[in-house]
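Right after this note come the structures.
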Structure P
Amino acid sequence: MNFTALDLTIFIGYCLLIILLGYIVSREKKGHIKDSNDYFLASKALPWWAVGASLIASNISAEQFIGMSGSGFALGLAISTYEWMAAATLIIVAIFFLPVYLKEGISTMPQFLLKRYDSRVRTVMAVFWLLVYVFVNLTSVLYLGALSLDTILGVPLGYGITGLAVFAMLYSIYGGLKAVAWTDVVQVFFLVVGGLATTYLALSMVGEGNVLSGFTTLLSEAPSHFKMIIQEGEMMIPDGSGGVRDAYLDLPGISVLIGGMWVINLNYWGFNQYITQRALAAKSLNEAQKGMVFAGFLKLLMPLIVVIPGIAAYVIVKEGMDVGFISSMTDPESGIIKSDRAYPTLLQLLPTGLKGLAFAALTAAIVSSLASMANSTSTIFTLDIYKNFFDENASEKKQVRVGRITAVLAFVIAAVVAPALRQLDQAFQYIQEYTGFISPGVFAIFVFGFFWKKTTANAALTAAALTIPLSTAFKFLTPGLPFIDRMGIVFLIISAVIIAVSLYEGKGKDHPKGIEITKDLFTTSTKFKIGATLIAGILAALYIVFW
């Protein structure tokens, strides 16, 4: 990538701005010592717009910019279901889950499990989350980010992984969630503006200078890439090894609307520490709910930024519009066109100035997610593992120190493991599938814990113990079963087990730690209702148009 002085100035300016802002917001008033509430929950002072911006910056990362564009290249707009259904999910979480969390006064997801069940369930799930955050989430984001640096600038994978990890650590380790959340507001600006610039370029390239003509060309040249519901055998996509496989295995028809996709989304947005932590750090329930509506509107916009460029790249390759573009998308080792190279290749074609802005957007998406994941990893380890097993009376200062050390170690481990992911064609699908090994169990444990007072601790523990073995068994015994359907089936089995164990053990009586749910708990403001209704209407229109 030919970086001009202007591009370099914009990019370096962005990096310095983020590091400086992270330092400024992390400074404490004279005489105030940073405590665990400051470090892990940003002093519970975030306004709605900071909550919404931080939710999106934490969520949108290389897995969307690189991974989802790659899936857009391979199977089209249908991959947008992850983004659009997330908008609906945010509304559900804001209405039904957030009020309970704030009512119970919890700081971490494992802490909720301790209050609702017991320490065994809390510990098992804390370990699960730590493993997923480090070995799936942090690892994949580091890999995809480094892949983009390799494709765009020719930076070797190892150096890219190290550089991104160090950058994320520079502004997040000292300040904790406060530094992460407030810098996320700036990151989202770069992410949206820079992302839209890349979309504009991609459509202009296909439309020979005209954006609207470019979109029309996409619709005519790749009609199969504008279907939200894919039927079995309808579309074959690259398997990463030179062959093809059925796209139905990734997005199994109507199941994405009424099946396992809800397990993915509700688990991610409702019970995921590095997501819920932002809402828990809000000034109030009303601010948290408004922040989630704001995030919902941004999720509706995301496919325009991360999926449409991938579809444009597909048309460019299919029509042979640019030989250099095609060669850039080809993996130098295998000689195979790699879907995940679509977005980095597009970035190389941006004009001076926009190139630096778009690269800053991509980097913003990467490092903000890395910082969020590392901060939540340190939060869970410090509050749910360290304080529980190693030092119950740890001082506030020591908790902050342990949190910082944990975040550094998480980065180191992820950086060592990340290069192993270079075999993948669509890393986004890898993340969804392997996170999905524990999602059905987590979803069942929380939902029954929230809304069924008879659920016992042993039933929850059984669910936690079964989720990985059941998911693994279905993966290998039914290889033709789409992983989204597998997650739905495993959730139903685990739910049946929870009900059976709870009824047998509790003799039909309510569990002593059952949560008292009242109708007034779910009251929302007029502004929230208006925003939620608008999101629902837009979603209905999108699915009707692109069904």
Structure Q
Amino acid sequence: MLDGVENVKKEHVKIFALGGLDEIGKNMYVIEYKDEIVVIDAGLKFPEDDMPGVDYIIPDVSYLVAKKDKVKGIFLTHGHEDHIGSLPYIMKEINVPLYGEKLTLGLVRAKLEEAGLLRQAKLIPFSNRDQVRFKHLNVSCFRTNHSIPDSIGIVVDTPEGPIVHTGDFKFDFTPVGPKTDFAKIARLGKKGVLALLSDSTNSEREGYTGSEQKVGNALFDIFQQAQGRILFATFASNVYRLQQVVDAAVRYNRKIAVFGRSMEKVFQIGQELGYIRVPKGTFIEPDQVQRMPKHQVVIICTGSQGESMAALSRIARGQHRQIQLIPGDTVVFSSSPIPGNTLSVNRIIDQLFKLGAEVIYGNEFDIHASGHGSQEDMKLMLQLLKPKYFIPIHGEYRMLAKHKELAVQVGVKEKNCFVMENGDVLHINREEAFIGEKIPAEIILVDGHGIGDVGNIVLRDRMKLSDDGLIIIVMTIDMKRFKLLAGPDVISRGFIFVRESTDLIAETEGRVKKLVEQLLEQRVKSWANIKAQVIDDIAPFIYRKIQRRPMIIPIIMEVDKAKVEQEKETATSQTFKK
């Protein structure tokens, strides 16, 4: 076992993740050398089922805030939410330069403008022709293929050797947009790569990931065969897919209506920057859809992941104010469910079938090609770059472990592969590598405008409320005379239907009244003590009755009789004066 303290004294490069390990999303990786820190990506993650009321999950950047003078910038691999989504929150804590390709910065600019942070932000274009030089670290990039234009891998040259971050990638030999920069990747491998951080999302899939061009061919077939309206759902940021839908609509003389705020924004930014080309007259306003012949309409909307408030979900529930699904509509899901979203997506598909729609989904229709490389893509990247050290990133633990297996298969020494957790710090140089200290990398929950004010205790209470409901016990006490003046009254929410449980309510109120009067006879003055004894008595009583454990909240209102009489006299005298 290496002595951690002794090794830290040597010159090492530190590599760690603030998000993206043992999870899908929230990608944020850090490379630190001496007094310089380079950050790669700043994404968010959507909440899981056990996080009611939470909007987003973002990385803990307290380490970076404490060392913000050392942070040289955040380099963005592409414009997906799981790589740029936390910037509006993080930039409030640490305002550093943001580097990215044109479309990536366009999407970031819209986010920061909405958050009121654009004026003070420094957005710097960064492409595969550029190199950013700092005192110790130099940063460059290479072009990759993904499901969004302007995807890049990041190269951080350190005095100990280059560290490469692939970003999200696949090797698409017939891409819709520019090709992967194979030559540059191969040159990096020939030069010698110290460490590789590589996307693990599809490490469990054999073979190569399919080409985006196959999706375009499948879309043309769907548009040719559909007799009624077409509703097309995909990720708003899947710009290549959106262009393919536009091309199919133009070929088959259909007008396009766009639904969903994020979808509208991406179309606007994509057109302004030249990434989406739409002939004049192709778009129609949402209120024109109902007046158009059905075979001349395609609706592009959000909701491919079953999000409850997205356009497609509201259409499926019959709650959209502008669009009602009709028999003969064709609904296309051009995406794969993100882990955790499968049940929501299946529920929406079932609702659409019930309404008489033809629903096209699943891999057998070639309507979606993943933007992430499969096992052979990953092996090819490893063989091209030939890293000394390997750190699988962006994936749940089993995905990271499988990616490590693939690295060993193609020649990386097993002792040089590190499956890490968020916060683990890997120290490396040309001679050695070891995991040293652990830094804070907790999840930060965003709930409305609150950032980090919702923690495990609040979530536990929310889950308890959702499972078993709430009982509020209200009573009024004169603490000077130790007398119960009013109540107790039992109020139930999400626990039982009061009108059908009058006996249980009456028995509970009687039990509380007897207990409180006993405590007052004993001259118990502490409200906290009274409340605690009420909870301790009523909780097991309720469980014995109906085998449920609702949250119990006693509320005590104290009345000072002398104060009440004084307030009455004051009010009476003021009345007479008027």
Exercise for the section: Work out the source of 0.95 here, i.e. which of P, Q gives that when FRET efficiency 1/(1 + (r/R0)^6) of positions 122 and 402 (r between Cβ atoms, R0 = 30 Å, to 0.05) is computed. Expected result: P
Completion exercise
One of P, Q was used to calculate helix-only ellipticity at 222 nm (-39500 (n - 2.57) for each DSSP H run of 4 or more, over all residues; to 500), yielding -10000; that structure is Q
Practice task
Figure out for me which of the structures P, Q the number 15 belongs to, where relative contact order in percent (Cα under 8 Å, 6 or more apart) was derived from the coordinates.
Solution key: Q
Practice task
Check the numbers for mean count of other Cβ atoms within 10 Å over residues 130-137 across P, Q and tell me which is largest.
Solution key: P
Handout entry: Origin of the value 27.5, where Kirkwood radius over Cα pairs in Å was derived from one of P, Q
Key = Q
Completion exercise
Working back from 1, 6, 9, 13, 17, 17, 15, 11, 7, 3, 1, 0, 0 (P(r) over Cα pairs in 5 Å bins from 0, in percent, for residues 58-265 alone, computed), options P, Q, answer is structure P
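No value in this document is a laboratory result; all are computed from the given coordinates. Quantities reported herein were computed from a predicted structural model and do not represent experimental measurements. Cβ atoms are built from the backbone, for glycine too; each structure is taken alone.
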